[in-house]
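Undergrad: Below are structures written as structure tokens.
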Structure 1
Amino acid sequence: MSLESQLRKRLLPRAGSGSAAAAAPPTRPGSGGFRPDIEGLRAVAVALVVLYHARLPGLTGGYVGVDVFFVISGFLITSHLSAELTRTGRVAFGRFYARRMRRILPASFVVLAATVVAAVVVMPPLRVPSMVKDAIATALYFPNVRFARQGTDYLAGDTPSPLQHYWSLGVEEQFYLLWPLLLVIVTLLVRRSQRRLVAALGLIVAGSFALNLVVMQFSTVWAFFLLPTRAWELGVGGLVALAIPWLRRRRVSRAPILGVVGLALVIGSAIAFDDTTTFPGFAAAVPVIGCALALAGGTQNDGIAGRMLRTAPFQSLGRLSYSVYLWHWPLLILVESRLAGPLPLAGSLALAVLALPLAALTYRYVEDPVRHLPLLTAAPAARTLLAGLAGSLVIVILAMGLGRWSAGQPLATATPAPSTGLTAPPAFTPVVPTNMRPSLRGVAADQPIAYADRCQLESTASALRDCPYGDVTSDRVVALFGDSHATQWLPALDSLGKAQGFRVQLYAKSGCPSAEVAQTRAEDDNCVTYRRLALAAIEADPPELVILSNAGQQFWADSSTAAAQWRAGLAATLEALPPSSAQLIIGTTPSFAVGAPTCLSIHLADAGVCGAARDLVVDPERLDDEQSIAAAHGAGYFPAVDYLCTTDRCETIEGDILLYRDEHHLTTVASVDLADELDALLFSGATS
């Protein structure tokens, strides 16, 4: 019999098969029934995630709760599939996926629909189009791919989506689609040898883990969100499931110490890790191994870990864990979106608690009833599959319809503003004018061309790119060196270069200042490497002028010595530049807590709400340091803040110009408008 025919026989439901198997809960190899310790582990996992998102002090690595969920899912799914293969010699793939859909989709769709409706009502209008795309991707089971393509930083996003937590469901759904087929194929290839099956799957798990480590070198975002780099975590759970009979025969699973050590690893990583931990990478192995040990040691009631996980509070929270996970994140994000800022700890904890009754209602009236609905469980699997597709279609239509409605709402007042350009001191506009440049709807596309050219390097990149702008054929060269705050000045310099006949050579990498300062992010080494390469390139072919521009201090390792680090680092970079090159420092620009377009879209008639006191958004010590260091090294200095702020206030609109495209980057319009002021210092004001 060919492999194809064997697969068909094992994957297609048998004629006349009943629905009891479809409705039965998953069992584990060599045993049956419910494992309360797993319910307790779910409680631990969801508590870690929710409290982390609520910013509870001391739980800086609570995101590892998602990894615990992955291991548990892999364990339970493999337990069920292995038991079915042992019992019937086949896997009814359709019935399996129908069970998964009844388990996952009802609550998921309810929360998804509620979030979409609420988001259109309470979120800033500018964020609705992106949220609609998130909802469509979620309804079609690939939210993780969308967030990866967006380059979303799940651990430190400035404006996260209220649907961002669905990424983990995307990983699990994709795993459920592929794992049964893989398990059957490998089982056939190893001729039903349990030992060889475990060995073969172990190689696959190891391959996924190795891929995770490789991808981490290029993109932490892709490694974080995608199934190929996360499958090993679910696969570890599967390996534990297959090993349970062997462990039980040798009484290994009876050792109480396994559960204690496992929980210690999980909770310890939640406390020890933080947003700067290289993750997933090697670090993810700690909570994964911890959960695996807890699962392996949880088949008996003895031991302190087992007794704790079986207590009523853990069981109750574990039972609601899925719905709690679904509800908590949109509650936090939608409220913070409306308030245009982070909640205090008490507020975020209150919303986390609010997720509990919502989860209880969802479990009572949606999650549990639909899972056991006779209309679906007593029918062929195709009915559940069609119901799932119909639910996805409803969500897509709902999201698109509400998105279209939102797009029709006005995003400016009827009042025009004079086109005065940027001046020092600035003359601010108190409302969103009808002629604002760029418009609120157009600001999302308002980025320097370097982004489209991939010349604004990602934080994980380290290799130099040849990125000429201005008059690219000119022998007169101006080097623009820094992070994304250097790139915000590229539109001005590009226009000047084309008009005056000089080439602008861009050396810019996100989150990597040209000043030699310490950082805390995982991409530290990449920044050090890139900075050295950029300095070497500038030294090898000295430009006529080197311009330095950098963002604030958010990446510095020790905030108590940040100012001293900045002074020393900026001075070190200036001293490393070729002595024949003139030098110019462009001063720091304001950094707001909330992006200007987002805030203005809520306050069309009161733009002043989106401004701030100058000392809150611009560090005066930083300004003084930049000017004094520039003077000490014979460099020019452009005080950009004088054109963006008065002596006591920084606003977001000047004349008809929107100044910022997000929290702290200038729009291209603002950059170009300041070209003439910058031009006065390019060669005459900068000295070697």
Structure 2
Amino acid sequence: MKSSNSLMERGYLIIIDDIWDKEVWKLIKCAFSKKSPGSRLITTTRIVSVSEACCSSRDDIYKMKPLSDDVSRTLFYKRVFSQENGCPQELLQVSKDILKKCGGIPLAIISIASLLANNHQMKTKHQWYTLLNSIGRGLTEDQSLEEMKKILLFSYYDLPSYLKPCLLYLSIFPEDHEIMRDRLIWRWISEGLVYSDRQETSLYELGNSYFNELVNRSMIQPIGIDVEGNVQGCRVHDMVLDLICSLSSEENFVTILDDTRRKMPNSEIKVRRLSIQNSKIDVDTTRMEHMRSLTVFTSDVVGKVLDISSFQVLRVLDLEGCRDVSDVGYVGNLLHLRYLGLTDTRVKDLPMDIGKLKFLLTLDLRGSEIEVLPSSVVQLRRLMCLYVDDDMKLPTRIGNLTSLEVLDNLGLSDVDLDFVKELGHLTKLRVLRLDCDGFDDSLGKALEESISNIYKLDSLVVFLRNGLINCLSEDWVPPPQLRRLAFPSAGSWFKTLPSWINPSSLPLLSYLEIKLFEVRSEVIQLLGTLPALVYLQILDYYVYRKGHEVEAPVLSSGAALFPCATECSFHGIGAVPSMFPQGAAPRLKHLWFTFPAKWISRENFDLDMRHLPSLQRVEVRVTTKGASRQEVDEAKAALRAAAEDHPNRPVLEIGIWW
């Protein structure tokens, strides 16, 4: 209380470093008065949820970016050589490679630099390369790195018990590998690392929360953040990978064979999970009888060094990217298999006895050479996730797969009415992506009824190659939980906006990609009332195809519309930026639109964008058909002037389509 009263009497600027717990922050903040105008508290943390607790607004959170290459180099050289320009010529390349592994993280740069500066034996280029090759493999053992390891270990031991094995699991993947989120989550589920006693709990959603928690705790680096803010994948920083590889080895969690570890560890311990990252390995298969997981990143070992058919208790078999793999006739005997990944292999056929895999949860066939799936696939009643290519033919009675949650890229161009009706039995589907050339009326009606039965559907993507979209009629009732709806083909469109696209029918819709034959102001007005809409892509098909030849109507939206939109993409629509009045689209950060340069001479064509307060980036494609060189130059100049007039000075990218 005494310190609080003292702070009330004078202003203060206080920095509190490295807060780990929200409850601790609640105690700390009690010491600071809210009645000290002009005073500021700055806190640092590695955990996103803690940063949110420390701030009254998310706008007050600054996420530190990695150091630039120049700053990283300066920090590194000054620590190792005492001056910025002190690096010998023969060490320039290896130091550049070491800095790349540090990834702009100050702690990593300082720790490695301290090791090199303090160790008098680390002077030759060969010794530097030895250090470089040990980073990220669990092989770095030096007292100079102990402080960094202590900090990383503190982060690891602070993880809840359910996250520790999920993080260690990432040691399966090679350094710098881009690990896609869904692949990882389905593997976690197959290994039993994601588990719930409650039947109503979605294991995928639970696994997704685990993934996001690792991102929020800065244990993994996010990649590919989509327009809705969802992280599509991750990388593991080399220093974190170094730690988890070491821990995985100590706990016999994962066995790694790569270019530095070509033989099994000299131990009697049985292999539980094996990651093969190099073809020049020596494998002792006698110790693999209890192996539960096999991940291969190089084709040469499959069938030559490894006899996969002998691994009878295997749960996960992931051969993604093994282009030399063409025969998997043995998989029908792997009765405990839960995950089978054949993405980007040359597998042409699945064995008929694949139906014996009663525990299989995930089957990923994308990019393989399979044309027809065997009829026994419909016996996989526990299958939750099926990835196929649109030209793969699925068997009849697909409705037997009643546990299916994801059915991605199903081709409907050569199916009958019964097959489409079977889709209606897949009532647990969350994600459905369809690809087809077109529908007759009976198939369209059957598809509409089937999708209506899938009440848990979260994402629906329909790729109709050409023509009018007639598979979802005006009186269709969409699934109430639908969040993502897309019709991505450039050659298909709705005649008008379907009446079921409205706030009451789609209260959770956050992503919409649609093409209409004609877009009017009332369409924009209606779409602007969708309460959860974050992303909108809309195209006026007629104007887009005709371009400068037609007079595009100048559209407008009302104030307070598009309350959640952060990214919008408009094509074939006149005066895009200025159609948002003051108060509309307050969160819009990224605006993408296309217009003919010929329109720039029209009196009502207004590019003003000052009323979009959150705008950060504007991408424009200017088509030149029918326009003079002067009109093209005027269009570019008008766009630059509009961007410069905006208080945020948004990044402007102009593309010219000749």
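Undergrad: Given that volume of the Cα convex hull per residue in Å³, for residues 212-427 alone, derived from a single structure, equals 257, which label among 1, 2 identifies that structure?
TA: Answer for the origin of the read-out: 1.
Undergrad: Comparing 1, 2, where is relative contact order in percent (Cα under 8 Å, 6 or more apart) highest?
TA: Largest one: structure 1.
Undergrad: Going by distance in nm of label points 7 Å out along Cα→Cβ at positions 468 and 516, which of structures 1, 2 comes out largest?
TA: 1
Undergrad: Supply the structure label, taken from 1, 2, corresponding to semi-axes √(5λ) of the Cα gyration tensor in Å with the calculated value 44, 39, 25.
TA: Values: 1: 53, 28, 23; 2: 44, 39, 25.
Of the structures listed, the value fits 2.
Undergrad: Could you tell me which structure in 1, 2 was used to calculate helix-only ellipticity at 222 nm (-39500 (n - 2.57) for each DSSP H run of 4 or more, over all residues; to 500) as -8000?
TA: Details: 1: -18000; 2: -8000.
Computed on structure 2.
Readers should treat all values here as calculations from the given coordinates under stated rules, not as data from a laboratory. As the structure is a prediction and not an experimental result, all values here were calculated from the model. Cβ atoms are built from the backbone, for glycine too; each structure is taken alone.
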